[in-house]
Structures are given as structure tokens and as C-alpha cells.
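Following this line, the structures themselves.
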Structure P
Amino acid sequence: MIKVVGVKFKRAGKVYYFDPKDLKMERDMGVIVETANGIEYGTVVLPELMVKEEDVVSPLKEIVRIATEEDERKVRENREKEADAMRICQEKINKHNPEMKLVSAEYAFDGSKVLFNFTADGRVDFRELVKDLASVFKTRIELRQIGVRDETKICGGMGICGRELCCSSYLSDFASVSIKMAKEQGLSLNPTKISGLCGRLMCCLKNEQETYEELNSKLPLVGTTVKTPEGLSGQVQAVNVLRQRVKVVVDVDDEKELREYSAAELKFSPHKKKSRDRAAEQENPEEAALQEDL
């Protein structure tokens, strides 16, 4: 085991481990650390914890020092300069007219580099733009092409739930989300209903997926034959996942009748997840095309 501290460089960014040396660390404390990109300012989010050595990327870099008032002032100045950098860069983009959309500007803590994030539909030749920007800022210029999910994470916003976007408030990594998750949870497959501001499937579909998988494993598939408590055989017409209720069509006196039961009352052959996935694909073969659109 090795003693480390967890440091974040962005609010919803990843947590990186550093050697605290003999420094006393506290949560939300500003620190100056050495990274692969040079000296950076970060915030302590996990003060002094013990982790396995295999969980640490070697070599483990050290905390340079606890941030001083001068360091805090420098960070604020960099944030102010980023607004001007955005304006200047946008003017240069309009001048050179590359097919790109500027998203953000980030100053390195020591001012040795300015990073501009942008989105584009394809590859962009920005060599002349970089030269022009370097002549203005007199420092190293880096342009990085990002995806639409990264753009939304940087810009932030409000989701359809009325809360701040998950990706910009707390998610450090993007979850792997599929259209089958929406199907498993009984959601509408309308892209406008299950897509976030980025135009991709909402990250929050992942939040309850394990619960729905567990609940669905206790339910019969729609269309399958089950045995009711009265000894009748019937076909499943609909299921309520959260309430674990099943609607079954049974034959009573040569007439079809719709009855509702608790899933625990019914007898049916258990199904595997793969069988459920195949049934969903057969019922909605257009899902593959929908996934591509999203």
C-alpha cells in the first residue's frame, strides 16, 4: 500500500494520484503539482488515502507545494485571460475560415501554453491559424479537436430533468450507453426523448440499468406462455417492471379475459438476458438504424 492524495484539475474531471510527501492535505485545498504537461494547479478531493501500488501510474509524481495566495491570484488572472483568448482566436478563425467551431480556451498555470478546444466534422488544416495565434500570444499554441459529448461537458447546461448536466457536474468519464438500455427500461425510442444536449444517448440511462436488468430477470417476456395461480395457461400481454406486475390473457369459458398478477404468482420458464435481447431486436429491428442516428 502507498499513501497518495487525489487531485482534480477540473470540476468534473478525473482524479489523479500524487505523492503528498510530508505535506498536510485537506479537502478542497489548492495545490501545485507537476504533470506531463508541466506545472499545474489542482484541487485536493481525496486527502491522504492508502491505495495498492498497482493502482498507481508510475512514476508517482509529487505535490510541489500547497498553493499560495499568489498562485490563487495567478489562476484567476488566467481565467480572465481565457475570455480574451477566445475572442482573439475566434477573430483569427473568421479570418482564415477553417471549418471548425471554437469551444474553449485554457491557459496553462505557468502561461507556457494556450490550449484551444474545437469541434469539426472532419480533419482541419489549421497550420496557418496556429502560426497567426503564436504571433499574437507569444507562447506555445495547441489546438485540440474534441467530440460533441466533450463540447457539452465543457459548456454545461440544464438537462430535461431540470438539473445541471451529469457530464459537467460530476461524471469524470462518459458512460457506455446503448439503445438496448432504453428498451430494457421501457422508455420511448424517440431520439428526442432519450438524447441529451449533445445529441447522443443520455448518460443517465446507465444509472438504473443494473436495477432494471435484475427486475426484468424476474419477469416473463411479452408473448410467452405462463401458468396462473388458478391453473390456467395464458399469454403475457404486458409487464410493469417496477411493480413486478404482469397482465396475462387467459381463456375462461371459451372467452378471452385479461387478468393481472404478481410475477411471483406465475409459473414460467426463466429466460436469459441474451434471449431478452434477441426478442427485443426481433420486435424492433429498426433499433440498429436508430442507434446509428443517435
Structure Q
Amino acid sequence: METAKCLIIGSGPAGYTAAIYASRANLNPVLYEGLQAGGQLTTTTEVENFPGYPQGITGVQLMDDMKRQALRFGADIRFGMVTKVDFSQHPFTVIIDEEKTIRAATVIIATGATAKYLGLPSEEKFKGMGVSACATCDGFFYRNKDVAVVGGGDTACEEAVYLAGLARKVYMIVRRNVLRATTIMQQRVINTPNIEILWEHSTKEITGNEKGVTGAILVHKSGAEKIIAIDGFFLAIGHQPNTEVFKPYIETDEQGYIVTQGKTSKTNIEGVFAAGDVQDPHYRQGITAAASGCTAAIDAERFLSGN
């Protein structure tokens, strides 16, 4: 049975940053990358809002840079997925791929959150080529272009208003005849002249070519089809934090996000920490995830030094 001072579950900006800091603190971290090495950023194309890259960088390259930096300081980065944990006693027991057991003195959970998609084949085809789940990340690329936002809650309204400041036209595709958002967010949408709400519509298909998205085929609840010409298609129907395996032990909110204490990364279990989108339902940015990875590594080092 293998032992580890610091086991990091998940990659992406939070996991890799935690590995960098934990390595430099001589914690000899072991990191399991999960199903998607590098996390959600690897599904984006250009990243222009991460400090230190004035010309921008691809999400894949950014994550590779972080990974190589962690490796440089001695992090043990492996492919594998956590399938079971036991946080009832210390050291903690973590099962990898249903077969390998690791006993860990500290655990940093950085498994992220997965954006909810409609399940259309064309979504997958054009992901990173016009299909996005983050307006703050990708909105800049659609200056003076036409885009669509799917959803009717607060997130969808926030994304639509944000995009309206960049794009020429923003369509909101709403399945119902009302918005689920708070009153103030509804008013912001209604008062933004270049937002058009397409009530009681669902997306049948996203159209495009080798260059990316060119439009969407919508269906009204009456059955009538409508085609809109767009360059970007933004999903704003929520995120699902990847916390299922931890829920028997770790406190989560009603949406499934891990609850951390104050400005720390501490969970309800001493010695278990959380970083990145798995505990952040509000910002969900690469830079905030990286910052929380730093926090988690420092919290883990202090926990170990105090024990």
C-alpha cells in the first residue's frame, strides 16, 4: 500500500498550482489528473485573460506549462481517477481506478465542475470553435458579432448582459415563457437594447463549417422551426461540481459545491482541502482556480507542520 504526504485529486489550474506549491514545500505531492488532464481549459482555444501571457495562449499550452512547472519541482503526476475515498479516519484512504489504494496524510480536492450541455452532437463538434460555456473566458472573440445564450436563470442573464457589451446582437434562447432569474437581472436583460429573447424555443442543432459555428436551428414549442445566424453559441444552463465520490464525508451546498471555511481551503474534515471550481460556484476562472490551488497547498503544509 502506497503512502503520500499530500495527495492532489484533479488537474487544471487548481490542481497543478497546488502541486507546484506543495512540491516546493517538500510535501512530495502525488497528483492524479482524472479523466480530463488539464481540466476544462483544455477545451478552449485562446486564453487572453491569464496574467503573464500578453499575446494570449491556448488552453492546452497553458495547462501543459503548469504541468511541466509542477514536474520541474518534483511533483508525481499520474493518469488515473479516484473511484472511492474513506475520510472517516486519518490517514485518509483513497482508491484509484477501483484497484490501487493510497493512504494520504492530506488530500487536496481539485476535481472542478463540469458545464452542463444540451447533449447535441453538434455541441461536441464545435466545442472550442464557437460553442462555449464561459462568456467571460471567450466573449472577447465575438466583438461586433452575433451570438446566442441558452438559459433563463441568473447565470444566463449575466452572460447575456456581459456579451451585449461586446457583441453586436445577443439572442437569449429560453425554453419557457418567463425568465427564472431574479427581478434585477431580468430588468437588466430587458433594458439592454441588443438582447433579443426568443421565448419558448429549444435548440435542435448548431450549424457550422470548418471555421466554426455559423448558426443554430431552433424549435418553438408550437413545432415551428427558426434559423438564426450566429458566430458564437454560449451554454448557461449551469455547472455540475465533480463531488459525488466525496459526498459521504465532505460537506457540500445544495448544488453540490464543496463548502470551505472562510477564506481558507479547509473543508469540514481536518486535513482535506478543496480548490478551484469544485468549491467556487461564483467566479469559475482559471486565475481564481490557480489562486485557490496555492491556498490549498499552503493550508496542507501548515496542517502537516502542526501535526
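What follows is calculated from the coordinates using simple rules that are stated; it is not laboratory data. Since the structure is predicted, the reported quantities are computational estimates derived from the model, not experimental observations. Cβ atoms are built from the backbone, for glycine too; each structure is taken alone.
When Cα extents along the principal axes in Å, for residues 20-195 alone is computed for each of P, Q, which one produces 56, 39, 32? Display every interim value, and only then the final one.
Working: P: 55, 48, 31; Q: 56, 39, 32.
Checking each candidate, the match is Q.
State the single structure among P, Q that was used to calculate distance in nm of label points 7 Å out along Cα→Cβ at positions 4 and 60, giving 2.6. Working shown, then result.
Numbers: P: 0.7; Q: 2.6.
Label of the originating structure: Q.
Relative contact order in percent (Cα under 8 Å, 6 or more apart) computed as 21: which structure among P, Q?
On the way: P: 11; Q: 21.
That value comes from structure Q.
Out of P, Q, which structure matches 5, 19, 21, 20, 15, 10, 6, 3, 0 when P(r) over Cα pairs in 10 Å bins from 0, in percent is calculated? Mind showing how you got there, number by number?
Working: P: 5, 19, 21, 20, 15, 10, 6, 3, 0; Q: 6, 26, 30, 21, 13, 4, 0.
Among P, Q, the structure yielding 5, 19, 21, 20, 15, 10, 6, 3, 0 for P(r) over Cα pairs in 10 Å bins from 0, in percent is P.
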